Structure I
Amino acid sequence: MDFNIIAVDFDGALCENKWPEIGEPNKELIAYLKKHQEAGDKLILWTCRVGEILKNAIDWSAEQGLIFDAVNENLPEVLEWMGGDTRKIFANEYIDDRNFTFLSQTDRAELLGRMVDVVEDWLEKKGIATDDEAAIKGDDYDYLTEGFASGMGISCDFTEDK
C-alpha cells in the first residue's frame, strides 16, 4: 500500500467529548486529517458510536469536510492484504483521546522552544553563552527545533494548516 491509514476516534478527538451530543470541533486535528487525506492517506472513523448517534457523527464530520474511507471497519485493501477481516482495525496511526494527545501548533512551538531554552541554559552553565542575548537563533534555532521535533515524532511546521 502506498498510503498510510489513520484511524481516528470521534468523541474527545475530532470533537470535544459531549457524548451522546457532539462537542466543539477540534479544528487543528480536522485540518491535520484533511491535509493527510489530500496527500492520499486513508481515514477510518473509529468510534464506539452506533445507530443514529453514529449517523450524526458521520454527518457532522462531512460538514467539517471529512469524508471517511471506512467507518468502524477495515479498508477493502486491508481485507485483501490480510486475506480476510479481522476484529482489529488496521491503521498506521491511531488517534484517540484515551491514548494520544494531539499537540496544537501553539503547544508544539512552546514545547520545542522550551527544549531550546534548556540547551541555552546549558550553554550559559558551561560559560559558552550569557543570558544577555539568546545564544541560539536563526538557522541554529531551526536546526535544533527540527531535530527535537524529529526525535519526538512531531511536526515543527508552524504554518497555518489549511
Structure II
Amino acid sequence: MLKLPKSLRKELRKPFGDLHRSVDLIENPLQKQLTEDKLIIAIGDVTSINLVAIGIIPQICIVDNITKRQPIQHNLDHTDNIKYVENPAGVLTEELIETCCESIKEASCNNPIIIEVDGEEDLAVLPCVINSPKDAMVLYGQPNEGVVLVNVDEAYQRALNYYKQLIKE
C-alpha cells in the first residue's frame, strides 16, 4: 500500500491538466478521441455521470459512489464489465493499482470498464497517467470548479514524480 504524505496534499490539489467549467466545453476533442479509439479514463462519479449524459462513454470509469463526502446514486449502466476494489482514503492499494493497469490493457470502446471503489478513488489519477498510452486522456473533477482534462503525455513526469513520493506501508 502506498500512502499520501501530508507534504503532497496541497500539491495534488493543483490541476494535472486544463481546468474546464463543464464537460460540455470539451465534447469535441473527446468525441475525436473516441472516434480514433484512443483511451479516455474518467475518475470520479460526477465526471463519469456527466460524460455519459452527453454521450461520451469513457473506456474506463472509476467511481466510489461518493461526491463531496456525500453518497451519490448514479445509473452508470453502459457496461456489465464492473470490477470492484477496496482503496481507503489517502492511499493507493496494490489492488487498485493492478486493476487500473489491467483495465488500461483490456478496455476499449466496445469493452468499457467501470471500476467501483469501496473507499476513495481520488489518487487513481497517478497510476492511470503513469500506465496509460501517451495519447490517452484522463478526466477528473475539481470540486466546485469543473473538470480537469489531462493529456497523459504532458502530465506523465509530474505524476511519476508524485507517485515516487508516496510512502510504502
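No lab work stands behind these numbers, since they all come straight from the coordinates. Note that this is a predicted model, so its numbers are computed, not measured. Cβ atoms are built from the backbone, for glycine too; each structure is taken alone.
When relative contact order in percent (Cα under 8 Å, 6 or more apart) is calculated for each of I, II, the greatest value falls to II.
Upon calculation of helix-only ellipticity at 222 nm (-39500 (n - 2.57) for each DSSP H run of 4 or more, over all residues; to 500) from the atomic coordinates, which of the structures I, II produces -13500? This figure was derived from I. Out of I, II, which one gives 0.7 for distance in nm of label points 7 Å out along Cα→Cβ at positions 12 and 140 as computed from the coordinates? The structure behind it is II.
State the single structure among I, II that was used to calculate percent of Cα pairs over 22 Å apart, giving 36. The structure behind it is II.
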